[in-house]
Structure formats: C-alpha cells, structure tokens
Structure I
Amino acid sequence: MDAPRAPLALPAALRQFDELPGPRGVPFFGNILQIDVPGMHLQLERWCEVFGPVFRLRLGRRRVVVVGDHALIATALRDRPDGFRRTTRLGEIWAEMGLANGVFGATGEDWKRQRRMVMAGFDPAHIRNYFPSLQRVALRLVERWRRAARQQASIDLQADLMRYTVDTIAGLAFGAEVDTLGSDEDVIQRHLNRIFPALAQRMFAPLPTWRWFRSAADRQLARSVAEVGASVEGFIAQARARLAADPALRTHPRNLLEAMLVAADEPDSGIRDRDVSGNVLTMLLAGEDTTANTLAWTLHLLWTNPATLAKATAEVQRVCADAAVPTFEQVAQLDYIEACAHEAMRLKPVAPVNAVEALRDTTVGDVHVPRGMVVIGVMRRDATSERHIVDAGAFDPERWLGDASSAASSAKRISMPFGAGPRICPGRYLALLEMKMALAVLLGHFELAAVGTDDGQPPREKLQLAMAPVGLRMRLRERAADHA
C-alpha cells in the first residue's frame, strides 16, 4: 500500500499595497507634503526602521512601495529593462525641461540601441587611449591646489572637485578643453548645477506650479538648459569635424564621443543625432555630480580616519614615487585607494535612493506590484547594518581587499552604488579611474591640513538626485619635494 501523499503546499498569499504599513498621509496629497526632498533618503531610512523593510507611500495619486532589503532591491534592478524601467514621471519632467534623453532614461529597444553605442565608447582599449587627457586635467588640479596651499587658503572642496570632473569629462569624453580649473569662471558648471536640483524638486512637488506661471528660478533654469544644450551640440560638431578631417579616428577614436559617433554611424544602428546629444548630456550631468561628490566624501572619511589616510598615502608614495602625475599602469596598482573609494560609496552613496516603475504585474518579495507602480530602493540601509556587515559604521577599506574574504564578499554583494543588473552604470570603471587619479595627485603632492565644515560639525547630507556633503572645505600643505 502506498504511503499517503503529503498535501500540496499552497503558495502564500501575496500582500496587496493597502495591506502594507506606512506613514499616515492626508487626503488627496497622501504623504507628499511630508517629503523633504534634500533629506528624503534619511526620511526613508528612518521609516524603514519604524515600518520595516517594505512599506507604502502615497505621493498624490501615485502609489509607491519602498524597499530597504538589499536582496529585494537587487532582484528588481536585475529585472531591467524588461520588468522595470525608470519612472514615467522622471521621463516626463526630463522631457518637459527640454533635456535630450540618453541611455540613463531610455527604455525598451531604444535603451538597447543606445546602450550598445555607449558601451562601444567605454571599451577598455578606448579608455586607455583617453588617459593622457585625464593626466592633463590632473596636472591642472595640482596647480590649482598648489596656489591655494601657498596662499594658505581654504578650498571649497566640492566646487573644486566639480571643476575637476567637468574638465575631465569634457576632455576625456568629448575631446574638448574646458579649463574651469585654470580660472574662477565656471559658466558651464554653473548651468549644469541647476539641472539636477530642479529635476529632483519637480519630481516630488505637490503641485506643478512651473506649468502655470514661471518664476525667476524657472526662467533661469530654461536659460541654463539652453546653454548646456548649445555646449553639447558644440562638442558633437567638433567631434564630427575631427572625424571628417582624419578618417583614421574611426578606427582609433581618441575620446568617448568619437567612439559613440562611429558606433552611431554604423549601418542599422538606429541611433539618431538626438540620442547622441542625450548621452553627451548624461555624461556631463552624471559624470560631474557623482564622481565629485564621492571624492569629497572619501576625503572627509580619510581625514577623520588618520590610520587609513596614512595607509592610502603610503600606497601612493610607493606606487607613484616622484611622478608628477601617475601613469595608467600606476593608477591600476592603487588597490587600497580604490578600496577607499568603494568604502566611501558604501557609507555615503551618491545615489542613496533608486526608483523604478513596474512594466508588468510582478512581485517584490511577498508584495504584489501591479504594472505602473513605483518601487523605491533605499540603497544604504543594509549596507550599513550590523545585520549584514561586521562593524558596519566604520570606514574600513580593508573589507574590500581580497576576493576570498567574507567581509569583501558581503560588502560587494550588499553595496550597489552603481546599480545592478543589465542597467548597471556603464561608466563605473571610468569613474573609479577619475577618483583614483584625483586621490593619487592629492596625496602625492600635498598633506591634508584640515578637511571639515566651518562649524566643525560633520557635513550634512543633501540629496538633489545625487547626495552631496554640505559646506565641506579643505586646507593643504605642499609636500617638501614639491615645495622645493
């Protein structure tokens, strides 16, 4: 006689949106009046502790599931581009501001075409060809900081690093010499700096007042978008002129834009001129804010951890010796410096929230997510939790060294500063190269005399799509060999 069969296990019932916990809202507006955009990431992290790792928000008519569990976030991010996309609202605001769309906001087949073009520019062989441009910008950064050191001047750290990243992107990505480090003029930087804050503010505005009447700030934003657009078209025109004058550049492009244009000109690429413009704009915006802010946070964390700073400095002096600017091979050997950048991104991610929109009915854990619902990932919660990482609040670059180490495995698995899945940031290796170069020339030529705020308090975190330190300043001393 056969043994009785065990009853079939029935799938657990999925939770619906209205069953989730969450902060109480008000009629019509829901929770949107409670959102403090510059501190939204901190609000969401606090609410995760109150309501758990999955909770709900109502932002006007929009229903949002907030997720603070790294495994659930990774699952959603890896289900792109087929299951999730950038939010419709981001696309609407982006287009309304007059910004050309690039791979950052593209979806579906459009994204796949643009991704192929962009990745052609980020080919490792091409990146090595771009390196001399990065060296030239790094030397300009050294000269700017040398003048400040000799004058014993306090440096606005974020502003100077923004100059460095704008000059780097312009030279390395577009083949254009935009020397904001060599002067106090910052026209393109000033225009760029208006775009992300306005985009973030409009995405979470209770009412679209800019559609009904334009304030002075709205009019200035429109002028800035137009100025940046003109710069972008200028970069593209210059690159096309170079390609026409020297056909050999089609085989050996000297910068990202030339490589993208070559890929776009391939038969059946499906790439339009506006797609190229959108990706040039994306590189300017994303390359400026994210890299500069990560560098600023890294320097703050190094200053507040003297033993780690000493190790980082020793590595630079050992690997780079007396080089005025490191070579490509030397930068590649700066493993501890790279670990410092990764650890800074774990503790101070420039993208502490990541919002996606469901393209089909799906699930996030045990929660039913219907098509069109937004899911916001709270990226730092698990990456700084003792539940997942030992001594999680400490700045410890050692945890990133050694593939076999459980600490390295855990940190790499949980911290996702560049996203995850097919839409992971295509410029992540280039961003690390920029960061390592800046840290190498800083620690090679200077001693840190101070890094902090005027009031001596830790720098406040401010979210404007990218999360930046507020009021961080730096003072430097020249090293003896440089001073001599």
Structure II
Amino acid sequence: MIGVTALLHHRVATGLDDQAHAVLDQEWAAMKGYLRIEENTETKRNEAYWYYDDQDTEESRIVLNTKRIYVITDRDGKIIVQNSTQSPAVSPSFKEIGLEPPSEIREKVARAVAVSRPNTEPMPFWTVRRNAQGDQFLVRSGIVFDEEHLLGRGRGEPYYVAIGLPLRPYNNTLRQFTLLCMGVVPGALILGSFLGWIAAGRALAPVRSVAMAAQRISGSNLSLRIPVRDAGDELDYLIRTFNRMIERLESSFQQMRQFSTDVSHELRTPITAIRGQLEVALFTAQTTEQYREAMFNALQDIDRLSQIVRALLLLSQAESGQLALQKSRLDLCEVSRDMVEQYQIPAEAAGVRLTADLPQDCSLEADRVQIERLITNLLSNAIKFTPEGGEVKLLVRAPSAPDEQIELVVQDTGRGIASEHLKHIFDRFYRVPGPSGGAPEQGLGLGLSFVAWIVKAHGGKIQVESSVGHGTCFTIRLPAPGAGSGTVELAGQPAASLMKEL
C-alpha cells in the first residue's frame, strides 16, 4: 500500500506540474495575440502595445491575468516601456521574484534566435523562482519579434518576454493530498491489518478445529471422525480425505489386532497341548510305552506349531515383498496334470472323483513353485469339503485371442460356502464354520491367503462362486505371455452366484 501511495503521489505531483505548464502555455498564446511591439513615431523607439477591447470582460480578464507577472526587455536585457503609460513593461510581482541579469537575457535571446524559424514557435525557457516570502512561481520566457516580423515584412528585432504563474494553489493541493495520504494510509494499514487478522482468524477457525480433532485421534480411538461442515469447499474435501485416511488406518489397526489375536490363539493351542501331554507323562506315565505315546503326541503338536510358524513366515515374506517370484516359461497344462495325478490317491480315499479338462498346451510366464502351491491349496480344499460320491474338476482354458487371459478353474460339488463367509475366506486364519454352525474344519486358515497372494503377484484375478449345498467354483485368470498384468480387486455378490475377486 505504501508503494501504491507513493506512486499515486508522484502521479498527482506530475499532473499538477503539467497543468501549471499548460496554463502558462495558454497565457503565452493569449499574450502573443494581444501584445504588439511597434515603433513610437514621436520617440522613434519600439514600445509595447496591448491591443484589446477594454469593454470586453473576457479579453480584459485574459490581459490582466497575463500582466500580473510579466516583463518585456530588448535583446540586451533593458526593460522597454508601454505606450499607454510610458511605464516600464514589468509587473511588481515579477520584480519580487527578481529580474534576470542582462547577460543571461542576452544568452537566452541569442540561443532562441539561432534556432528560430519563420512561422514557428521560438523555443521556450522554463524556470521556477521564489519571492522573499518563499512562494514559488513558474516562469515561461522566450522571444517575440516586432510588428514588422509578425507581418512578414522581414526579420524584425527580437524582444525577451517572460510571464509567470504562482504555484501556491498547486502546492497547496499537493500538500493537502500528502497530508491526506499521511493520515489515511497508516489508518488504512492498521484497519486493514485488523480486519485481515479477524478474517484470517475466522478463515482458520475450521482449520484449527480440524487440527484439534486430529490431535484427539490416536491408535486407541481411531473411531473418531472430523465432522464435515457441508460448505462444499476445499476444507470439506480435506476433511473427507482425512476421514477416509483414518478409516483405512482403523482397518489396518483392526487387521493387526486381529492378526495378533489369531496368531496368539493358533500358537497357544499346540503349546498348551504339548505342555499338557508332557505334564501328564511326567506325573502319570509308568511304562516306556506311555512315555513314547506322550512324546509322539507332543511331536505331532510341535510339527503343527512348526507348520504355523513356517506358513506365517512365508506369508509375511510374500506380503512384504521379500519373497521374489522366479518366473520362467512353463506349461500350465503339464503342471496341472501332475497335481491332479498327485491328488488322485487322497481323492479316492475320500470317495471323490477327481478329473481334469486340459488343452494340449497352455504356456505362461510364472513361478512354478508358487503355481503348484496355488493348485495344491485349491485341490486339497475342494477334496476336503466335498462329501463322498462328489466330484472335483480342474479345467484350464487357453486364450483364443491375444487380448484374452488364461483361465484355471477348480470346481467341486461340495457343501458350498454361505454368503456371509465368502468375503472372509481370503483372510488369514479364517476358517468357515462347520455345518449348522459347528466347529470349523481342521487347518491353519492360511491356504487361501497364499492363493490370493500368488494370484496378485502374477498380476491375475481370482473369482469365487459358491452356493450352499451345490458346491464352489474358483476361477483364476492369469495374463498370457506378452500381455499386460491385470489388477487385483475384491468384490462380492449375495445369492447363489456370489462373486469375490482379489
């Protein structure tokens, strides 16, 4: 604001100065219209004559304004007389601001004559002078020629003429403007700063409330949310984004807590069993066979405990990116055929018919170990949850077009999965309850978590359809060689064809 005020002050000062120069230019033009320097026939000297109608108020005013501050001299600086009064052609006001020395007048006349041309305005001279009281006057001086030159009868004698204009009104105007600026600008700055402080406080009040609400949120109360103001502005967008972030954090913390609980439960069960069996053997066993039986049962529980630890370690490495895929070109049909052959004996033992529908060839870029683990988990689950007399089928569909994907399908005619459990089957340690809400089947509850990770790591998708009493169908789509990797999503649909993708 100070810079703007300084610029405005400069513009006002320049404007007033231009106005003063314009007024003197107008008076100079009027002076040339009314002033004549002619030869007096009696004295044989050139004298100044003012030709105007003294009965005309306008002409009288113009001439009187011009004659307030003026002087007329010859080329040597000697003041000439006025014919009407035979008095010197100089006003009292001009005497107060001081006459120029004759040498300076001769120099100005010589310079003006040297550059003057017929029918052109001689060069002006501008000066600012002061009287004894310190008042400023703007003076415009120059040369005029006698009547012969003005009538075009030759180059006449040049005369020096100067007229002045008091600058007090202009200076007063500028001074008033300066005082006004000095009084208004600081007040405006103070008022603007105060109003800006109030406006900033009001504008930042919602931000402060958001910050205070964020400070109250911690790991123990992630259920808190920042209320939305419903103003539809950027702050509301920020609040909604922050709330969504808190929801994700709450979900992550919940998963961590659930994981810790599940791990504690899964590890505590075999450890408790081992401790109990060893204590029983220690206090009650009497024969070598009893000790051997207790040790055998303890080893079984230790083996289960080792399986849990190995599975958790492997899954943790996989999800943290420490388990890198060793991809190579492999024939999915060959791998699937080998897996079906390996599971024929367990299927026959369970009374389940295991078949495969495979094309001649279906190549893809994948990690053989992980693909075998994927098929193993799906086939073992299908055989486990399919009653005697049921059927498990593995299908591989090769892409028929460059933009299609490879499909691996494992379907069974087992008991199926209820819709309320489908959205959790890929969670770690989650086991579907038995029929009629009974105890879950034996297992770690990690197999499908591995399946989901393997599919995701290969850029594929997994989809499950299941209906209670009609069986379950897992469909895995993997990118064909040279195709772009897909994304992994999770979705669900109720009813018989519930869909879940990861």
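Descriptive notes on the structure:
- Across the set I, II, mean count of other Cβ atoms within 10 Å over residues 291-298 reaches its highest value in structure I.
- Test item: Cα Rg over 2.2 N^0.38 Å, for residues 35-202 alone calculated as 1.54, pick one of I, II: II
- Answer label among I, II for the case where relative contact order in percent (Cα under 8 Å, 6 or more apart), calculated from the coordinates, equals 8: II
- Comparison of I, II by distance in nm of label points 7 Å out along Cα→Cβ at positions 75 and 211 - largest value held by: II
- Source structure (of I, II) for semi-axes √(5λ) of the Cα gyration tensor in Å, computed value 116, 30, 19: II
A short reminder: the numbers here are calculations on the coordinates, not readings from a lab. These numbers come from a predicted model, not from an experiment. Cβ atoms are built from the backbone, for glycine too; each structure is taken alone.
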